[in-house]
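Read-outs: derived from the displayed coordinates by stated rules, not from any lab. Not measured: the values here are computed from a predicted model. Cβ atoms are built from the backbone, for glycine too; each structure is taken alone.
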Structure P
Amino acid sequence: MKPLKIKRYVVEALILLAVLVAGLGILGHFMGGKNLMNTIMATAHDLLLNTVFFLMGITVLAGALGKLLSEFGVVQLLEKLLRPLMKPLYRLPGVSAIGAVMTFLSDNPAIIALSKDRKFASYFKKYQLVSLTNFGTSFGMGLIVILMMMSYGKLSAALVGLFGAICGSIISTRLMQRFTLKSFPEMDSPVIEGASPDGSEDAGLEAGDSAGANGKPGRRESVFMRFLNAILDGGKSGVDLGLQIIPGVLIITTFVLLITFDAGAAGVYNGSAAQGVPILPWLAGKIHWVFEWLFGFKDMRLLAFPMTALGAVGAALGLLPSFSAAGILDGNAIAVCTAIGMCWSGYLSTHTAMLDSLGYRKLIGKAIGAHTIAGFCAGVIAHFVWLLVALL
């Protein structure tokens, strides 16, 4: 008699149904089935109106600013100023500084667009090129994160978080390079054979030049037209980014809120937005002393931010209004969340695609491992630096 074979899709379907029934059953037991459904819809609607559109406003302005800085040479100037720091801190060629600036002004994938440029890649060895995934991700959506945190009136805390994220970027990039060379020593060779990377040239066009049909710089436009095109094109890219974060904010943040917050001030489940069952704080409370010492978190609900930032920092930013309303968003929380949010920047959802596009899928595990360690280090550094700042 042949053994009964169950098709894979049947097993996956049964597992998914079991997880959904168990999860919704637990939440419904405490909240009530009707209240649970109403809370899910009300939370998603509230996030769309009060969080997503606010974030989109920031992304449009940040996109316009980023394009303007690029068009009028500020990005190139920053790259020249930062270039001397690249080799001693990151073990990267000087031109990699432009990658940090571009991802800070936009998002993680900007570094991949640069790395696919043959001239840009000629400055790198193979192990350095793949480490750009970790390097660029550490600055992804940095401007938006900083501006969002500043909107809560804690500029000094946001700057401390920025310092923590920079420290995390160094740790992540260096660890990735170390892991790569240890497993694949043959990658200590130029990306493009015969190239002699020295970081002595600029990558890309000069500010104000437009590429012609033959790939050479074309006619320089007037200052007014360059200004107008820059802010409009940059704002348009900001709209695109704002639309891209909608699924993450609505789906991930709604789920995180459901397992983070309780019935709220009313003390009764009534289907209002941002209600839930505090499962995550309960679990974290079992080892609360670890997070209190490492991050200085007094309220374990704050752990929802780094957990959400693993997949999407835009979704993590959607938690801030709830934290602020609950009165738990102090200076230390802003510093630590800025550091972790900016450093991790949704790396679990981007590292795989980024390394796959570079043709180094075999290094995905090493990149994720290095970045996980770096994110924790960024949060710890931000916490202790904030304690030092608070004493001054």
Structure Q
Amino acid sequence: MLVGIVGKPSCGKSTFFKASTLADIAIANYPFTTIKPNHAVGFVKLPDPARDFGKVSNPRLGFVLDAWRFVPVDLIDVAGLVPGAHEGHGLGKEFLNDLNQADCLIHVVDVSGSVNEKGEPVPAGSYDPANDIAFLEEELDYWYLDIMKKGWEKFVRQAQQEKRPMALALEKQLSGLRVTEEMAKRAFKELGLDPEQPASWPEPKLYELARSLRQHSKPMLVAANKADLPGAWENYERLKQQFPHYHIVPCSAELELALREASKHGVVTYIPGEKDFAIVKPEALNEQQTTALEFIKVFLQQRGSTGVQAVLNHAVFDLLKCKPIYPGGVGKLEDSEGRVIPDCFLMPGEATALDFAFRLHTDFGKNFVKAINVRTKLPIGKDHALGFGDIVEIMATK
């Protein structure tokens, strides 16, 4: 799974990325600080399943803090996109292509309205962040359209000569964007396109098709960043009304980064996504740092969290509709090395017991007999849709 972080320059995108991963990257308040894409690991937050059995998980990947388990996901942060990116403005084509393999996108928007469309600082509240949502949608849609139309007439003619279904042909042409045959079929139906007559599709319909395929293959949510600045919350409430089809999550990447850095250095104890933290080394703080932490504490009390963790969880569990599934045994939760529930797999929302068996190992899938829900101790058939957070034992012939 790969989650792409996108946005215009200086919107706080790289700060969001660093706050999510603590990766060592450049952050500055000027356009194109990021040139090469940054890859790192972030984490979604889940209740520790081992607590149901009076134990604590020992993850092979990720970690546990208090009652929470943090499961890794791959993140990529690309350079800031500006209007005309699909035409190459601001090196946009190169940066768009960095997003090819992303499963979903987090669009980081400066909700305070203190940066214009080029990423240049302007007086807070003087720029409408709604413009950013609209421009990025358009850039992504035209990016898909440009790729789809490359050699379109030859592509259509070849598909018809080979008698290849148009949905399958589009899947092959756009596989680099993670477009599937099912997505194409759904788009044809939504737009009233005759898959037998692709040569007759007018230009406006091709754009609508590109847009539909982008929406299905790159679902996107909005991280309304800089929510701690004056006027930001009012803008956030307005954006929710203007764009009801989006998950829009308010956040402050800067505050989250400050807390994670302070926690990393042992100055505070903080669990990402929580509404409070504790200062454990007040003597290590100067007056400015103490004032900053007091500001953060008030923000958390008012808003419930910095929002960064909520953004990541929304991306994986709401946009992608993944569900965490844990392998385990009814009689024993530990692996051969004594680790309790060491693994967590983020499975597609419709995943069945058989799907999970194949995810664990091809032989488990091929030789599947049954599965057992470890919590209920009841058997599960191969076509049984697994539930969010299930712990499952797979039974297979040898």
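When Rg and Dmax of the Cα atoms in Å is computed across structures P, Q, the figure 23.4, 76 traces back to Q. Of structures P, Q, which gives 16 when relative contact order in percent (Cα under 8 Å, 6 or more apart) is computed from the coordinates? The structure behind it is Q. When distance in nm of label points 7 Å out along Cα→Cβ at positions 96 and 344 is calculated for each of structures P, Q, structure Q gives the greatest result.
Of the structures labelled P, Q, which one yields -21000 when helix-only ellipticity at 222 nm (-39500 (n - 2.57) for each DSSP H run of 4 or more, over all residues; to 500) is computed from its coordinates? Walk me through the numbers before you get to the answer.
Working: P: -21000; Q: -10500.
Derived from P, not from the others.
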